[in-house]
Structure P
Amino acid sequence: MKSVNGISVITTLFNYANYIEECIDSIIRQESPGVPVEHIIIDDCSTDNPQDNIKKHLHNSSVKYFLLNENVGYSAAKNCGIKKSKYNTIVMLDADDYLTDCSLKIRYNKLIDGSFDLVHGPAYVVKNGKKDKISPSMKRWMNNKGSSRRWKHIHAQGVMLRKEIHSEIGLYDETMRCKSDREMWARIFNRKYKIGTVKNPVVFYRCHSKQMHRSRWKLKNNKKLTSLMEKKIEKRKKSLDGLRML
């Protein structure tokens with residue numbers, strides 16, 4: 001089915017019942033970007049009963065909730081959302097984060113006006129429920145022009161991209177339990193897609209003890225996981241074999 005003009009915000013959810021409502025609300029209250037918006041929530045078998053917080057929003061036809069039959073992992077859940085999306089522009093937003101009020105509008109205008117393939121913006125860091133600072137990612141991106149590893153400084157929660165990219169270079173690597181975002185940005189960057197930025201913060205990035213990157217498993221295996229990611233990035237400069245295409 002051919003995608004139509006609009007924005008599909010995809011949220012993967014696993015045991016963030018306390019945060020999902022703020023995430024949904026932030027999309028519902030967006031200043032109109034001038035095209036339709038849908039919010040697709042992929043519940044990867046949460047065990048903390050997020051349904052009660054989600055159901056109260058399902059009267060809004062733009063909010064679509066899908067509960068998976070089994071836990072498939074972060075990357076596979078993202079791919080599920082992409083496949084279910086109907087619009088030609090994709091935003092990934094984690095369930096514990098939430099958008100600034102004009103987030104979709106300013107990124108979409110930049111994407112369209114500049115004929116960009118991907119646009120990303122700064123993120124506010126939220127600690128203990130309060131806005132703390134702006135993430136250093138964007139400053140590092142701007143300070144590393146010309147670097148072959150500039151992709152490291154794209155903040156995953158600040159990205160908007162053309163959906164057709166996933167038809168051209170593949171979906172998220174489902175064998176990666178984490179770091180699949182960075183591998184995706186490297187894949188896009190290394191193939192010379194046109195990347196733009198916006199100045200104003202577009203998302204509130206929440207720091208808390210239950211974040212995936214703070215898990216004991218990831219902290220224990222981080223060096224190994226980083227090495228695996230680097231090998232995949234290097235391999236995919238030449239070949240996309242083994243990746244699923246949209």
Structure Q
Amino acid sequence: MKRTCAKGKVGAAFQCVDAPRFANFRAEAQQVIDKMPLQHSGMNSKDPHQGIVMVVYRKLISSAYATIQTVLQCQLPIEIWFRRDEVRRAPGALDPLENLARDDKEGQMTFREISDNHAVHFGTKIFAISHSRFDQVLFRDADNVPVRDPTYLFKSPEFVKTGAVFWPDYWHPQNTIFLIDERSLVWQLLDLPFTDMFERESGQLLIDRRRHAKPLELVAYYTKHWPDYFKRLGLAWGDKDLFRFAWLVISYG
């Protein structure tokens with residue numbers, strides 16, 4: 001680990017005992033990559049199964065209801081993921097969505113439980129994507145409402161060519177409130193060269209899981225690693241740029 005003037009969150013404590021763990025982060029991440037097969041087993045069908053994935057919790061039920069009403073106008077099946085412990089704290093919270101599913105004559109809405117106790121907060125997103133039954137996933141935050149039928153995205157040239165589409169955020173290294181610029185410690189943590197590009201939104205993600213099993217596993221590693229340097233040192237805001245970082249690590253690897 002280098003001595004540096006690189007920056008993180010103001011007031012973040014970094015002690016000598018943290019140095020070995022910080023330095024080993026990239027090696028542990030590489031082990032995650034090396035253990036992954038070329039693609040998930042059982043995903044060799046010619047016609048990929050496509051669908052929408054959403055994660056819901058009590059405060060976003062009404063937003064999710066509105067979003068689902070919109071996307072029900074298309075023919076894509078929908079997976080609704082939830083944590084059982086959150087539902088127990090609000091009995092009947094899922095009733096509006098379950099009623100909507102019962103009215104769905106084509107049965108394209110299914111409910112799936114997040115069973116991993118470590119998959120909390122934004123970690124639920126990567127769990128849902130990684131464990132979806134769909135080969136190609138359009139993930140949408142529950143309050144992310146499309147303005148048109150999103151089915152066309154799966155046939156877009158960008159997705160057909162790369163198997164993953166991410167949407168840029170407003171922020172970039174010359175104008176960022178998230179400290180992701182040339183001096184950020186995140187580049188040393190990930191063993192990446194500084195990359196001058198727009199930050200990324202994660203409210204919508206389009207991913208072919210068959211083609212991108214490794215970076216998805218890497219994002220899962222980032223969300224579960226302890227200590228959480230991204231949060232503790234202010235190197236990223238939630239999961240907003242974790243997908244970008246994982247794809248960059250794979251591309252430079």
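Values quoted throughout were computed directly from the atomic coordinates according to the rules given, and no laboratory measurement underlies them. Given the structure is predicted, the values throughout are model-derived calculations rather than measurements. Cβ atoms are built from the backbone, for glycine too; each structure is taken alone.
Which one of P, Q has distance in nm of label points 7 Å out along Cα→Cβ at positions 29 and 93, as calculated from the coordinates, equal to 3.2?
Clearly, the read-out refers to Q.
For FRET efficiency 1/(1 + (r/R0)^6) of positions 61 and 221 (r between Cβ atoms, R0 = 41 Å, to 0.05), the calculated result is 0.45, so let me know which of P, Q that is.
Computed on structure P.
Give the label, chosen from P, Q, of the structure having the highest value of FRET efficiency 1/(1 + (r/R0)^6) of positions 77 and 197 (r between Cβ atoms, R0 = 30 Å, to 0.05).
Across P, Q, FRET efficiency 1/(1 + (r/R0)^6) of positions 77 and 197 (r between Cβ atoms, R0 = 30 Å, to 0.05) peaks for P.
Name the one structure among P, Q that P(r) over Cα pairs in 10 Å bins from 0, in percent of 6, 29, 34, 22, 8, 1, 0 was derived from.
Label of the source structure: Q.
Taking relative contact order in percent (Cα under 8 Å, 6 or more apart) as the quantity of interest, name the structure among P, Q where it is greatest.
Q
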